[in-house]
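Every number in this text was worked out from the coordinates using simple rules, so none of it is lab data. Every value quoted in this text rests on a predicted model; they were computed, and no experiment measured them. Cβ atoms are built from the backbone, for glycine too; each structure is taken alone.
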Structure I
Amino acid sequence: MSTSLPQRAGAVALGLALDRVLGELPNSAHPVAWFGTAMTSVEQRLHADSRTPGVAYTAIGVGTGLAVGRLLPSTALATTVVVAGKQLRRIASDVGRLAANDDLSAARTEVRSLVGRDPSDLDASGLAAASIESVAENTVDSTFSAAFWALVAGAPGAYAFRAINTMDAMVGHRNERFENFGWSAAKLDDVANWIPARLFGLAIVARHPSRRSAITQAVRADAPQHPSPNAGVAESAMAAALGIELGGPLRYGEREEIRPTLGTGPRPKPSDVEAAVAVVDDVEKSLIIVLAAIWLTCRI
């Protein structure tokens, strides 16, 4: 078990590197999928239109993550299990390629793996925007936050974070069923991602110093208008790094949301998806190098 910060840094770097090589396990063999199935049963038993049972649900999920981390204390293994950067980048690249080839039907089907919005009316630019926004937001969830909590608290931190993030995806919705029940999971997810989202923004600035002023301006002016305190930061930074505009209206089934625009420039093209994938790929590589350097320096 990694006990010191430098040891955990090395273990997290190894876990991130293994994800880049191995990718995601299939759902049938993935512990996160098992957790989701188990928490669906818990939700069905506890659900009520109230925050109190939702808090109990959230506590059970977090407790499960912490317990798994105690039973399986390898920080490198935990990081490999909970991160999903390779799969995220692959799916986004596929959407961009399909949209660029005018295969919009296939692109709309593929983008459903990335976003919760209704893609049925999205054109090539809309599909590109959805993919880029997802790449930015979910790189925080799937990479930076997972790595951050693994670095801070080892395997228990990594598994507890993934439990929080998974519960938010399951019940953290603003709809009639989960408005109250999912409140605690959604708020805890906001807290867990707050620092990593801003570290992600700083990492983009570090890798794109020529766009520093534009990125800083977008994060300061546009991110606070976004309904998510963390997705707004990630998406604004990405928009400014690419010199495009993200955000705007979107639809979830029958419900339409008028989101603020993020960044300044033209609306994204399918080719911009690969540019966004390259940004997050580069940022993740830099994260691995920094963590490995911390471990190596302390070893020396």
Structure II
Amino acid sequence: MRTLTRAPSPLGSAAGVVLDQLFGEPATSLHPVVHFGRIMKLYERRGYRDARGAGVLHALTGSALGVGAGMFLRSASLATGLAVGGRSLHTAARDVSRALEGGDLDTARALLPTLVGRDPTTLDEAEIARATVESVAENTVDAIVAPALWAALLGARGALGYRAINTLDAMVGHHSKRYENYGWASARLDDGANWVPARVTALLVAVVRPSATREIVRAVTTQASRHPSPNAGVSEAAFAAALGVTLGGTNVYGERVEDRPLLGEGRRVNCSDIDAAIRLSRDVTTALIGALVLSGLWIGTRRR
């Protein structure tokens, strides 16, 4: 019987998620993702053209940098700890919740851009709460489940490669005159990278809220496809059904207005639902860690 020379990636991925839960992300000045963003901004200044071809090269270059960083780092647990941002997500959402509980709309509006890109200046308490819950739902995929799954599959290069893709999407993968063509490849790459994780997230939501399983399945299978994102709609529908609320409505992004479909069949969101969404996201994180540990142990026994 031969011994394992290294821990299977699912165990390293689980350890990385735990590291994030315990310590959070590094300081901004030290965070490798911040430096990656600066590098890609410099690249954009030199390589930008209003064409999809230039955007494809941008996306491939950034993805290669992320994968290369993971190959250099090698540690799946450390890479996952850097790629996952669950603690930061929950802290940011809780800060908005506390501001709303204290009746401080101005502070809540000032904090909201850390979670969403929509214009907060005219949002009332209910709309701020909705935006926060939707962000927790969507980012449970982007900031927790997806990097952990990619780390479990490909180790450190999967974790940091995914984080690079997701960062590129946040930088250029949105609808605007400048990025409609240039950001197309980054947006599509991010959609592909999150397709399975979004559906795994919905499954985990059903696992940790079994009493709402029927509602979750109905919302995901009948409502999620109405959402413009192939992945955000899945996670938001699952969260809406699990929380017993309705998400969606009119979102304002600068000069752009988007009418998002209604997801869920419950009441409209209020301030108390933010904490409930945070608890749900944390429970999903715990279930994810458990699933990764079990799969890692199973892989370990198969390798012996």
Out of I, II, which one gives 19.2, 66 for Rg and Dmax of the Cα atoms in Å as computed from the coordinates?
-> II
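Please compute distance in nm of label points 7 Å out along Cα→Cβ at positions 114 and 138 for structures I, II and give me the label with the greatest value.
II
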Work out FRET efficiency 1/(1 + (r/R0)^6) of positions 82 and 226 (r between Cβ atoms, R0 = 25 Å, to 0.05) for each of structures I, II, then name the structure with the largest result.
-> I
Per FRET efficiency 1/(1 + (r/R0)^6) of positions 146 and 266 (r between Cβ atoms, R0 = 35 Å, to 0.05), the highest-valued of structures I, II = II
